[in-house]
Structures are given as structure tokens and as C-alpha cells.
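Quick note: the coordinates plus some simple rules give every number you see, no bench work behind them. No experiment lies behind these values; they were computed from the predicted model shown. Cβ atoms are built from the backbone, for glycine too; each structure is taken alone.
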Structure P
Amino acid sequence: MSEAGYVELPVITWLAGHPNTTDNGLGWTYRDETAMTAFDRPLEDPLVEKLLLPAILRINPQVKTEAQAKLAVAALRKTMSHPDKLTANRQTLDLLRDGARLALVPGEDAKTVQFMEFDPTRQHLNDFTATNQYRIQGVTQCREDTALLVNGIPLVIAEYKSYLASGKDWREAVHQLHRYQRQAPLMLTPNVFCVAADEDEFRYGTVLFHDASKEDIEIHMDNWGRWLSLYPDERDYWNKPEADNPDDPLEIPVKGLLRLKPCHVLDFLQHFVVFETKKGKTVKKIARYQQFEAANDLVERTVSLIGRPVEPQERTGLIWHTQGSGKSITIICTAYKLRRHPALNNPTVLIVVDRRDLKTQISDDFEACDYPNVEKVFGVQDLKNKLRTGWRGTLVTTIQSFQQMDDLDPIDRDDIICLVDEAHRTQKGS
């Protein structure tokens, strides 16, 4: 048996179900190579335009004609064509997340056109396609073992290996994804994350968007993480009864990371990918499953409290971190999702730390990730002034700035969220 039998076909079955049965798996629509050829996609083009144009018309009531939808596709192609591969990926993901501002009718104001529907109540308007052997023609022709396309846009690509069939494991799959990046870079321009797997191991991560050496790729491979959760279900590797564990070690990560209800891939696109620039070098980073769960639980808890009278204790929660577990990325992704959540109506997010050097460090982390509208608080009076005037955005402040607040009138707002760092040192006693 080849890697197709050991890895590829089981993954497709979990994604899309068993053919000719009522089992539709996670809900992805499986289209094989023959079905995909019906869309007449040029091999040089990673986009399936015959899926994308109808989706734009379904999602955007302001887009009335196919000609107007093609304006949005043209804007997407222009963004994808940036000569720097990392910049192309970054700007393409920004465009997919925020939409394109376009003058659909000459002489009228520009309107935002979305390429996909993020609202969970309307995600049925999207087309979710899983396909295999997805070919892209670049310097050479590359074939992805699995591609997950939302509205004809390949957001996730997966490469599989079989040590039983070839003696190679998931690490070789990562190297192959980097070869694709060199040989057919458009394949990875709209990419949110990649998957590399073998019979026993499932990893997800991002590629280096430069011609990296083998040694660089091996070092970067430490950032390819496992997904050990069925979130938002309660079961995971740590608390699921052993007798209920699936026989295949790939089943939980596939069903956890690539689920559609809710769609984790779209959540990652919106909130859990950051581009961090330090010392002039930009690196794409993606949240690990613990960070993803923590941020989503925090946001869900916060939204559930809006407009509801509760006891003070119900308005608190704790996220426990070990050293080096990526706390800054957790905070950044959480703050970003809070600020974008429609139910919170442009909230004020306070990042509260207990040391001045940490205040600078966390501010620098936000700036390094190009997080919008974040400011530092300069002392007690500055904090009081911002709270009095109803300032909206993200503030980084020290716990010491909350001294001398007796003259601050009560604030009748339900959308001020404090993310308190080092809570074990600052949130005890009085």
C-alpha cells in the first residue's frame, strides 16, 4: 500500500465522508481530479474562478453582476502577484480577511466586497471543497496530496508520507512543501497553514517564504505543532477515555483542526495568523491549539456576559501558562478577536502587566505583529483620562497605573476587557 492508502484516503474520508452513503464526514465536499477538471482551471492558476465568482455573488448582495464579481477577483490576483513571496502571502490573507474596497459602479462610492463568509450563521454560503492531487504549474508542475479550498481559494494544502511504504515521515513532507514554495510559489500565496503527516504523526505549520537551506527548514520544523484537541467538544487526548480513543492517531487532529462547524480554518484566517517583524526579519506565525482554545474560550465567556447582570466573580477567568508557551501570541490573538467581534462593538482592551520592562516588551510584541491601534498608558492620569473619555482600542498599562482611582466616576460600559499578565502576583489580597 502507498501513502495514498495509508494517509491520503483516510483523511479525505474524515473530511468528506464515505461515497454513496449518508456519512458526509466533517462536511467538506469531495471533488476528485475528474470533477475539478470540469471547472476549466488553467494549471498556472491556483484559484478556481468558477467556484469563486458564484460565491462572491452569494455572499455580497451589493455585487449584482458577474462583471462586478470579476473586479474583486482581479484585485485578488493583483495582490497575489506581489514579487516578494512573504509579502504576497501577508497581503493576500489581509485581503481575504478584510475584503476588497471597490467602485462597483463608476461614479459611486467604493464598497467592501468579501471573498468568503465568516459569520457562522451564514457560512453555508461558502463552498468548502476537499480535493486531492491538486496540480499547479510553476517552474515545474507540483501536485498537492490534499487541498482544502474555500470558494475556490486553496487555504490549506497537505502533503503526506508513509514510512511503511517509503521509509519517509512527516518531516520529508515539510521539505516537499518548501520545494513547492520554490517551484510554484502561487500555490502558497493564499495559504493559511500547511499540513504534513504520516501514519502516526499529524503536524501543521507554515513554510519559510524564502529559499531556505535544508538546515533552516530543519530548525523551523520545531514550530510545526501537533493538534491534540476536538475543541469545542470536551474530549481531547488528555481527558478522553482510553477505550474511546480512535485506532488511527490522525483522526483527532483532522476532526479537530479541519472541522467545519465551527470552521477553524476561517477562524485561523481571521484571528490566529500573525506576521512578526523583529530586527528587520519578518516571520509568519500560527497559533498552537492551546492558544486557539484559550483565546476562543475567553472571547466566548466575555460575549456571554454582555448586557447580563452577574456576580463580580463570574466576570473573571484564568488562563494558566508555562514559561515559553507563547503567552504573547495568546494575548495578541485574543485581543485581535475581541476587537473584531461584532457583539462587543469596538471595545476597550486593557493589557495589564506588573513590571515596566514587561510593559515595553508586550507593547513591542504588538507592534512587531503590526497590531492596529495599540497605545501605551503613561501613568495614572493618562489611564484615567482615557477611561473618562471612552477611548476605544488596545491599551498596555501597568497594574500600578490603577492607583488613586477614587475620583474616577463609575463607568457604565460593559465592553472594557482586562487581560492581566502575571495575575498570580497582582490579583491577590485587596
Structure Q
Amino acid sequence: MEAMGLVLFVVLFALLLLGYPVAFTLGGVSILLGIFTFGLDFLNLLPLRVWGIMQNYVLLAVPLFVYMGVMLEKSGLAEELLETMGMLFGRMRGGLAISVIVVGTLLAASTGIVGATVVTMGLLSLPTMLKRGYSPEVATGTIAASGTLGQIIPPSIVLVLLGSVMNVPVGDMFMGAVFPGILLVGLYLLWIISLSLFKPAATPAMPAEELAAFRSEGMLKRVFMAFFLPLLLIIAVLGSIFYGYATPTEAAGVGAFGATILTLIQGKFNLPTLRGVMRETTFLTSMVFMILVGATAFSLVFKGMGGDDYLVSLIQQNNLDANTLLLLVMVLIFIAGFFIDFIEITFIIVPVVLPLFVQLDVDLLWLGILIAMNLQTSFLTPPFGFALFYLKGVAPPEVQTQHLYRGIIPFIAIQIVGLLLVVSFPELATWLPQYLR
């Protein structure tokens, strides 16, 4: 019976790799096997578990943060940021790439919607970077990597879901992700600066006449407005959480309201915009929660079969320590990221391995940040990296798939370096929550 839990896990993983819809595969296979194993009484237990999800107050933050991100995408704030930052850093070699990373960071801290960020920056920055002489690899790699920063920099939906699955306070997850997120941004910038020094032809500066025109057209006002509005929203959302004025769910409501106000200030708020935002928010939220319901059915069957106890006994029999187990799980999540996306990994793999780390008394906050950093690579790793798909969809015809694959390799390596640093120095993830608490 216990080994059957692992068979269920393997069957589900195989079906997902074959391309079957995630939510219905998770729920359908688990319910059928649950009825077969436990009888019709299983159908009496499952609704209670689903009702428990519906009563989870923390998960209300998901639709609110999605709404905030989609609304900001419609506000035109990203376009203003990209244009202003591009001119501000344009006199430096690699300045355009640096501006993309800075904008990606600000958008990550104010929207967290990876697809919208990558598409927006791809539409606005990629043609400009190619026109200015950037190599396609550097341009595409920088945009794709910067667009995925919303996975680790709070307020991140990944952190909300991980906190819920791992029973770690979402506020602590947000605080714990601040320094690892800054670390990744710093490593990205260091890579671009190194490229500009050793391969200057790949990262040219902008023409002096364009920069002069920018400075003569109210530069200070544009810089102030481009920075001030998103920073105001970031401070309102994250500051209220970090200093205890609001729960993450309440702060998500503040963010949703603030994003609506910013769109109004930008003159982009109207009924068609609101209708489009509501439709996209409903679609994304429904997708997440359908997968969550399916994952709940899977977790119920897996634990009912004793799958978690079986894994714990395997660890004890083989005398695996926490570090070895962490290495195995991180490699498993990294490889899974080549084929399936972060939501499936969060709801399938994390609940299975979590009891093992609890048994070994591992700090779950630190573990959650490591998993979030690892999940970020699932957007970048070919062949199914979603950020690569988003970017390829809006890239000019001369940008080929091989350019994206080659361009993203250095950034995947950077993320692995960042992950190893947080493994080596757990304080990067644990110090700020302890200090603010």
C-alpha cells in the first residue's frame, strides 16, 4: 500500500509530461485511485479538504495580487519606466541592459506577473537593443531573466502559494525573499558590467544626440514620475506587511486599490480596461485554484496510502542527512522545471517532500526561499521555459530560438550561484524576518 503512493506520483508525473491538463489530471487520477483504494467513503472526505482550502484567508491574496499586476500592466507604467531608465543609463556601455534589469526589479516588486513583464519588456526593449547593436543573445537573455524576478521578489504569488503549502507565514516568506532577490539582481548587474568590459561590442552605449534630447525634455520630471509611482505602491504594499500594519491579504487589497489609482492617474482607466483586467484575473485565479483542488485530492490519496511515511522510512533506512536530502530535492525540482511549471511543482512535489524536511528539523522558511529561487529557473530552462515562449512570441523575426537558448544559459548559471550562496549562508533568508519580528 505504501509503495502505491510512489506509483501514483510517478503516474501523475508521466501524464503531465505527456501534456494532459494539470488540474484535471491531478484531480481525476487521484479521485479514481482514491475510490478504488478506499471505497466511496473517499468522496465524503474530499469535500471537507476542499472546503478547508476555500476557508484559507491567506489565499485571498492570490486574486488580489494578480489583479494588481494585470492592472499595472494596463497602466502604461512599464513603458514609462523602460523609456526613462533606458535614457538614464544609456551613456554607459551595457546601459540599456542595466535599465532592463532595474525595470524588471521594479516591476517584480509591484506586479509579480512574469508573462506580462516579459512581453512588455520584449515589445519595448528588444527592438531598441537590437537596433543599438546588442547581440541577440545578450538582449534576449537579459529580458527573459529580468522578467522572471517576480518569482522571488515580493509580493510574489509563488511565495504566497509556497507559504500556504508549507504552513509558513506569507509575511515571513516575503521578508525572507528580500535579500535573495537583491542578491540575484546584483549578480545580474555584475554579469552585464563584466560583459561591457570584456565584450564591449555586444553591449554598446546609446548615441549622444538621443541622450541630449532626453535631457532637454524635462528629464528630472520624467525620472521622478517613473520612479515615484511604482515605489509608492511598493512601499504601501510591502511596508505595511513588514511593519505589521497589515496582513499579506490586506496588503494585497491595498495593492489592488493602489494599482487602480495609478492607472487612473496615467489616464488609462476605463470600462474596457477594467473588463479586460477582471477577465484575465478571473482566468489566472481559476487556473491556480483548480490546480490546488486537484493537488489536494492527490495529497489526500498519497498520505492515505502512507506514501509520506514510506518516504520517511526510506530516508531513515539510508541514513540520509538534511544536506543530502536538500541536494536531491533541489536537483529534482530543477530538472522538473525543464518540463512543468512552478504551480505544478509547488502543489505536487513540495507536499510530498515536506514531511521529510520536517522530520529532519530543517528551517522551513529557509527551505521555502530555496525552493522559490529554484522554481524561478523553471521559467528559463529550455525546452519549456515559459519566459522563453513569451519572449519568442513578441520577438522580431531575426531573433531565433537558438539565440534565446544561448542567451539564457549565463543567467541560469547565475541563479544556481545565487541558490548556492543562500544554501551556504541561510541568514540571507532568515535574518530579516527575525529582525523585524
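Comparing structures P, Q by mean count of other Cβ atoms within 10 Å over residues 57-64, which one has the largest value? Don't skip to the end; give the middle numbers.
Working: P: 16.0; Q: 19.2.
If we compare mean count of other Cβ atoms within 10 Å over residues 57-64 over P, Q, the biggest value is for Q.
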At a computed 0.45 (FRET efficiency 1/(1 + (r/R0)^6) of positions 25 and 137 (r between Cβ atoms, R0 = 35 Å, to 0.05)), which of P, Q:
Q
P, Q: which one has distance in nm of label points 7 Å out along Cα→Cβ at positions 73 and 345, as calculated, at 4.0?
P
Computing relative contact order in percent (Cα under 8 Å, 6 or more apart) gives 11 for which of P, Q?
P
helix-only ellipticity at 222 nm (-39500 (n - 2.57) for each DSSP H run of 4 or more, over all residues; to 500) gets -25500 when computed on, of labels P, Q, structure Q
Value 17.1, calculated as mean count of other Cβ atoms within 10 Å over residues 41-48, assigned to which of P, Q:
P
